[in-house]
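Heads up, there are several structures right after this.
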Structure I
Amino acid sequence: MKKHNRIFIWAGILMLAALLVMGCGKKPVVLPDPGPSQAYLDSLEQVRVDSLAEVARLAREAEEAERRVREEAERLAREAEQSAKSSLKVIYFDFDKSNLNKGARSAVEFNAGVLAQFKNWSVLIEGHCDERGTDEYNLALGERRAKTVMDFFTSYGISGARLSNVSYGEERPAATGHNEDAWSKNRRAVLVVK
């Protein structure tokens, strides 16, 4: 039995040794993570620089486009304002009258509509007469004509603070001549945008 026991003991030791050898295999070596390579970091930096440059370029292009749009809008506004100024109608009066006849009313209504659109305008209303009558009478008649137009504008809703008037009587004729054709062109109120 002794021999038998020895065999079991040796078998047990061999099994234990085999288990130890198998269980104590080499552990894998864990190397520290070296992190991204310098080439990779350099490429990321270049992407960042390129992206910033592209954003800056796009911002410059957007600013330039906005500037061009603003300049074009300002140019169109100036052209529209100039066109509106040149569209203002002369208001003609009958001989020795300061009231608005049908044609004068149409002209003054049109002008009031234009003035309502351009609220930044200040307007001088000039009253004029033909050469008949004394200087004093024509100055007074030109004043009444300018005042009639001014009163119409204020009743239309145009602020009186934007309006002023002056009479030139017969001093500034629009047409020369001593006949009805010339006289009818001189009996007028003219709007001057300041």
Structure II
Amino acid sequence: MSELRYPDRPLADEVVLLRPWAELEVPAALLARGESVDQFEWPDEASITARAARRFFLEQEEARRRGEELHFAFVEPASPARVIGGGSLYAIERGHGRASVGYWVLPEARGHGIATHAVRLLARHAFAKLEIARLELTCGPDNEASQRVAEHCGFTREGVLRGHVPYRGGRRDTVMFSLLAGELLTP
């Protein structure tokens, strides 16, 4: 696969701006998020160290170069230095026209539609620039906020994947949503 490039201009609307991460931001952002999201990529919160976060950042950059992932910091449009969350397009399979979307928002920034707006921006980019035909979103069955984000963006709930991911020493179910090109809901 070919290297993924970030958009020439940041993805943005009136609520949120998505831009590439700066390496120095990653440890603080990941440490700050703590319990703020379904922690699939960090099944054990104790493993979120500055060193692990830096390694995570480097792995993300390597995945971008391989054409597999594209990660963004979520910031307020008026304060682009203040990180309020993050998200990505990942598991990108351009040959199959498929990718996944993930996101997290700090607790103090919730309730303002940031995740919904960010997912819409990511979906538009995936469909228009990466030529993705199917975008997938998964979340825990108890994560009602993420399920609302999916619904507000037009995703269709497809079902529950039982024991889908390792989680805190066991396995966890996930709810699968999908969005096809042309189904994105906008306000």
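Each value in this text was obtained by applying a stated rule to the coordinates, not by laboratory testing. As the structure is a prediction and not an experimental result, all values here were calculated from the model. Cβ atoms are built from the backbone, for glycine too; each structure is taken alone.
Out of I, II, choose the structure whose coordinates give helix-only ellipticity at 222 nm (-39500 (n - 2.57) for each DSSP H run of 4 or more, over all residues; to 500) equal to -21000 when calculated.
On the way: I: -21000; II: -8500.
It must be structure I, since only it matches.
Give the label, chosen from I, II, of the structure having the highest value of FRET efficiency 1/(1 + (r/R0)^6) of positions 77 and 149 (r between Cβ atoms, R0 = 25 Å, to 0.05). The partial results should precede the final answer.
Numbers: I: 0.40; II: 0.85.
Checked I, II; max of FRET efficiency 1/(1 + (r/R0)^6) of positions 77 and 149 (r between Cβ atoms, R0 = 25 Å, to 0.05) sits with II.
Among the shown structures I, II, from which was the value 6.9 of distance in nm of label points 7 Å out along Cα→Cβ at positions 61 and 141 calculated?
I
Of the structures I, II, report the one carrying the highest value of Cα Rg over 2.2 N^0.38 Å, for residues 69-172 alone. Write out the running numbers ahead of the final one.
Details: I: 1.21; II: 1.11.
Of structures I, II, the maximum of Cα Rg over 2.2 N^0.38 Å, for residues 69-172 alone occurs in I.
Out of I, II, which has the highest value for mean count of other Cβ atoms within 10 Å over residues 53-60?
Numbers: I: 10.0; II: 15.6.
The structure with the largest value is II.
Name the one structure among I, II that log10 I(q)/I(0) by the Debye sum over Cα atoms at q = 0.10, 0.13 Å⁻¹ of -0.64, -0.82 was derived from.
Working: I: -0.64, -0.82; II: -0.37, -0.65.
Going through each structure in turn, the value belongs to I.
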